[in-house]
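Novice: The data blocks that follow each hold one structure.
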Structure I
């Protein structure tokens, strides 16, 4: 399998391993996980939140995403609810058919 962003995938794998252990991380990558689960693991990893968001955003090209999004979609960052906050707390995907929350987006690495 050829990855478009192997560095970002490596950071994600490390975060999943730290949060869940090797076997569970492997299962999450192969069998799939929600974007919300990935965000939780990345935000608990010992990296800056902006780096976590950057790595997730970059790595989306390498994941198979369910449901099928079609050709037009946009990732939106949701920020902490305080004035002038740039602290990302969640993500969602907007499509012409509607908006999907991070809990409704399933990611897996194609094998």
Structure II
């Protein structure tokens, strides 16, 4: 192999290696690049997720307030029931006392 044949063979090998590297680079960028429409879709999805989280937080806050109101109402109703039961107990006791007085006078 002469010097010129060696230079030509080396040049061909380097050119083929360059072409293969360029083609591999092109393939990698072709398959890994993110299209602008994909980025816009991801931004839209992230915005919708953010809005859904805000809505969830508002719903949780509303439910906690509503639960507190209902708990307060239950406590008030139980207090009123206890007062009514005490009043009824006192009225029954008073009625029994009055019956006993009437029975003792009538006998």
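Novice: Work out the source of 0.25 here, i.e. which of I, II gives that when FRET efficiency 1/(1 + (r/R0)^6) of positions 6 and 30 (r between Cβ atoms, R0 = 30 Å, to 0.05) is computed.
Specialist: For FRET efficiency 1/(1 + (r/R0)^6) of positions 6 and 30 (r between Cβ atoms, R0 = 30 Å, to 0.05), the value 0.25 is produced by structure II.
Novice: Identify the structure, out of I, II, from whose coordinates log10 I(q)/I(0) by the Debye sum over Cα atoms at q = 0.17, 0.19 Å⁻¹ was calculated to give -0.80, -1.00.
Specialist: Matching structure: I.
Novice: Given a computed value of 3.8 for mean projected area of the Cα convex hull in nm², for residues 38-93 alone, which structure among I, II does it belong to? Don't skip to the end; give the middle numbers.
Specialist: Numbers: I: 4.6; II: 3.8.
Working through the options, I get structure II.
Novice: Also, I was wondering about something else. From I, II, which structure was distance in nm of label points 7 Å out along Cα→Cβ at positions 22 and 86 = 9.7 calculated on?
Specialist: It must be structure II, since only it matches.
Novice: Here's something else I'd like to know. For FRET efficiency 1/(1 + (r/R0)^6) of positions 14 and 46 (r between Cβ atoms, R0 = 35 Å, to 0.05), the calculated result is 1.00, so let me know which of I, II that is.
Specialist: I
Novice: Here is a further query. Given -35500 as the derived value for helix-only ellipticity at 222 nm (-39500 (n - 2.57) for each DSSP H run of 4 or more, over all residues; to 500), which of the supplied structures I, II does it correspond to?
Specialist: It must be structure II, since only it matches.
Laboratory data are not the source of any read-out in this text; all were calculated from the coordinates shown. Everything numeric in this text was worked out from a predicted model, so none of it was measured. Cβ atoms are built from the backbone, for glycine too; each structure is taken alone.
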